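Novice: Heads up, there are several structures right after this.
Every number here is computed from the coordinates shown, using simple stated rules; none is lab data. For clarity, every value in this text was computed on a predicted model and none was experimentally measured. Cβ atoms are built from the backbone, for glycine too; each structure is taken alone.
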Structure I
């Protein structure tokens, strides 16, 4: 067993006991850290993701500061879509904005397959990070086909997903062709990260909670499953996460991940009963609790740890990403608290 395989994070993902419950945070590298804001000053998001020197430093920042049990590659879910030929930008305060949305079969032709060479900067970043991180695992990630499709169809972030759902219902052939193309792109992107040395991968289906279970199963599950099953022999744990997905937990569990991320709306012990005894869970402290004072943070952290003990493996995390206004010191204290409370003698 390698040092990384023996790490608390990888062991928890595999449902194996460890010295303590591992903890990392979605968006742990980001605007909550002053050192991140300093290094990103004047540098666009996509440019930052394409510069291995910046990616390496930004990814390492929360590991140094907080002592988390895993790093997550600094990138963005639209990086492989941009590499596939889509004209887009990540606008501060808005998110990804697509110049020409995909809404017809001819539009789809602009979204070409990618090769590892198209994202060689990601592979280089991973190699640099693996060398720097030593015994700390590195998590690779990608956006799931549905979430990527929503940006490509809407042209940017959406609250209603009206255009996305309209295509899904009215043009199912185009819909499945688009998600099929996106699943291929996503799989290539993740395989590139695995081949470069990441210890786990996370598939973010951030906006799948906009769907009913029936629609998810018909229109989305086959494509997410294609990505996750395509990594079945990669030898790394696979994490699957979405927001507002309580009604989708069983279906998301069937997509093929080893670990299911659970947002703060569903207690982890309840989620475990629904997912079954084979799935580890990740989560799920409400990010807003970090603003409620340390007494509340400690109480709720102990609750999450107790509920997570019902699962064969538990990776402590927030129920969504770190908010930019979060005090970094609270995150550092939270990591220490999780280690202390869950430590096994």
Structure II
């Protein structure tokens, strides 16, 4: 009798656990090989071989038990680790750790992954021992990769295959010069392994019409951002930057909001650059007293994914006393809502393909 009761208890526990289960997971291992793209002539002497490496990822699958999962066609999210042999002793090798999302198309056979993380370079620029490495000016940097794969799971038991293309970017976002970075365009071939016996049934409870009809009144945002960066003059020094942003946003549905606002930039590295150019290049007509502050106006978009959102902004300097990389600028990055009003952000500001700095921000949305 006692054994029967134990068996009933175990069955009941396992049944209730399986009923509460809302996710499964899988791992994938991918080998990649390709070429370093020539995005800047200054790295031409560094492009010698065909870089290759490995991407290892753990992925958590969603099934629609939360509305945002259904809204984005049941994406995966997880962490990934890359190792890349740059095929050049001057460049060294790169190791990077990312957080990533997988988005699916074509009946879930086409997978698009985007990952953002931190990288480690084994042989960065050194004025005495490695002055040729103008791609990586620091040991630690940032890295972004995107992957587009045709994927088929559970071909043999829990094993599956995937293949496609990846773009892997490394730089330190101008935290320290030099910072030309690299972009590797590669072909990848990989294997998947599901960690669970079976998948869970997808949920289709989302009211799509209510999603489309959802809207909010204008919201007003105030953000303070900061970070450190250096000009392109190697050895000119790292300086703090401060940005105050104020903007309004209008949410048009559950996924999207449009933004319009202004930025005020206090970029202290420009003080040093202005002084340096006034002394080193007197023919430029600089006095050295030019104002380093800039004011820009921007339009943007926010894509809401659960408590995290992706922001993209295009700006134009209306106050621009010193010419640096042109009047237009871009910002792309992530926001994480701490509460309904407060949020943190991590963004990259650039002028075209030329990064100016990584911004850490804290803001309020009212």
Structure III
């Protein structure tokens, strides 16, 4: 090879060597400043599996398809609610009957209370009236007793005088008639006193019966209390039935998009069995599984550049929000057993969360992968 060509070849080799050396230095400096990894996933904290709570049955309608937007509280699906509606209607009818019975019982208790109070008052007033009348009769009888005693003595005295011829017969007869009249009046007052005593006893018995009927009111009140307890239990059962009936309508817990539909119309689902998966894209974040030997200088607040494989021409930016305190392997379904001291050295990965700050976030989908460069805080 001519010397000129040899020198050119050496110059070319030297150029490429220096270029590779510069690229290597740049690569090493970049790795010094940035933690780089391709264990990147688009995640969200708002991936909700939506299911019918506490009820199951046959799906009557599905209102959303996969990929469609939904709003919080929007109706997604409905079960055949015939059984739950019938139960709620039956409970409503039973509750209405119990309430009507309770109201009738309250009216009866009020009526009995008024009637018994009126009877007691009437009996009390009658006892007072009869007692006053008996006292008047007693006073009149006592006064008449004294007059009768005097009239009897006068009759005996005039009878003796008439027999001796000292007074006329008609005078004796007048005194005897007066004594007989007083005697008849005395017997009448005695009979009246006995009748009043009997009437007072009858009024007292009536008052006692009225008082005893208060026990009937107490029994009615106990019956009403038991009925009100049944009403409260029925109201609670009706409220529960209405809640179960409302659960037959499936509503979205959040705004977002339908990520997955698990069933079709006519399927029978159980309580808690997922029907839809709803994702809220506004809460997307980047989950990075960063090797433990790259954690140096990575902390909350560090800036990051993200490239997603699905969109190679798009760049996203974000900020580290958390470096989780445990490696991903600690939560694996089959964790490594190193209790015997036998293990193969494997670089562990620590989950790092990145909040997106720039880029077309609306293009992202949960589960997409890519590559991230995290600027170290040195």
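Novice: Could you tell me which structure in I, II, III was used to calculate helix-only ellipticity at 222 nm (-39500 (n - 2.57) for each DSSP H run of 4 or more, over all residues; to 500) as -19000?
Specialist: This figure was derived from III.
Novice: Who wins on mean count of other Cβ atoms within 10 Å over residues 69-76 among I, II, III, i.e. which is largest?
Specialist: The structure with the largest value is I.
Novice: Right, another one. Thinking of I, II, III, which structure, once mean projected area of the Cα convex hull in nm² is computed, gives back 23.6?
Specialist: Traced to structure II.
Novice: Output the label of whichever structure in I, II, III has the greatest value of relative contact order in percent (Cα under 8 Å, 6 or more apart).
Specialist: III
Novice: Which of I, II, III yields 23.9 for mean count of other Cβ atoms within 10 Å over residues 197-204, as computed?
Specialist: Label of the source structure: I.
Novice: A follow-up question, please. Tell me which of I, II, III gives 3.2 when you compute distance in nm of label points 7 Å out along Cα→Cβ at positions 45 and 229.
Specialist: Source structure: I.
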